[in-house]
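What follows is a group of structures, each given as structure tokens.
Any read-out appearing in this document is the output of simple, stated calculations on the displayed coordinates, not a laboratory observation. The structure presented is a predicted model; accordingly, all values stated were derived computationally and were not measured. Cβ atoms are built from the backbone, for glycine too; each structure is taken alone.
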Structure 1
């Protein structure tokens, strides 16, 4: 799957967002090494704490719907968002989503932040660029 196709999946997922409080709709499309894609959107709640981001929705779907006991290999994620679903620039993952990514992804995991829908344009970075001092499973293993 090309980066542009993955971005299109994220743009479609954004349309399903439930964001009546913030008005910011977010979509994500997560690519696995086997070529499968899991999408997610943000889903808000009036008490805000139970709100879940699009990125975490995609990751949790991929983990909860897997067929094997082992975790899938995550390759990249495309993320888009904006007020009323209008993209006006890069919409980076929040800190909680970055930490979830660090739980499941290697340093080579790519984040595509969509900056334009028509035509599709995006900025790319690696997970360590967004979260340089990650608290990851490797970190815990090396502390023992």
Structure 2
């Protein structure tokens, strides 16, 4: 069976797409927030907005929150994309993959919302759930390769 005919691969594609949209939303909201605050990150960008202030790392609080949420997502999503893809190749059941992928995606999406909206303890809880789920994915991957 080809990888594209594998229902686990379909679950992976849906998960990867949702996480990709999450990254796009965070990145674009960072840029929009920066534009509304009349901030640019490079001196040459003042050509596009002469009234803007050049800010390198700091900036308005809303932009900084989006940027931090985006960086956190960029630190966590790539490992999932790699390990979940490899897991699709091991013959893992659709049920197992769907549960693992679904938990991770839900945790990361909720984490982004909680980060931007400053919702504690849910930001930390969703981060922890995603991290624990990623560890479970790694465990199932090892099991599938070494034992099953």
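Computed quantities for the displayed model
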| read-out | value |
| --- | --- |
| Ranking 1, 2 by distance in nm of label points 7 Å out along Cα→Cβ at positions 2 and 130, the structure that comes out highest | 2 |
| Computed -26000 for helix-only ellipticity at 222 nm (-39500 (n - 2.57) for each DSSP H run of 4 or more, over all residues; to 500) - originating structure among 1, 2 | 2 |
| Answer label among 1, 2 for the case where FRET efficiency 1/(1 + (r/R0)^6) of positions 26 and 50 (r between Cβ atoms, R0 = 30 Å, to 0.05), calculated from the coordinates, equals 0.65 | 2 |
| Structure with the greatest value (metric mean projected area of the Cα convex hull in nm², set 1, 2) | 2 |
| Which entry (1, 2) yields the derived value 2.9 for distance in nm of label points 7 Å out along Cα→Cβ at positions 66 and 90 | 1 |
| Among 1, 2, which structure scores highest (criterion: relative contact order in percent (Cα under 8 Å, 6 or more apart)) | 2 |
| Structure with the greatest value (metric distance in nm of label points 7 Å out along Cα→Cβ at positions 10 and 42, set 1, 2) | 2 |
| For 1.6 (distance in nm of label points 7 Å out along Cα→Cβ at positions 18 and 122, calculated) the corresponding structure among 1, 2 | 2 |
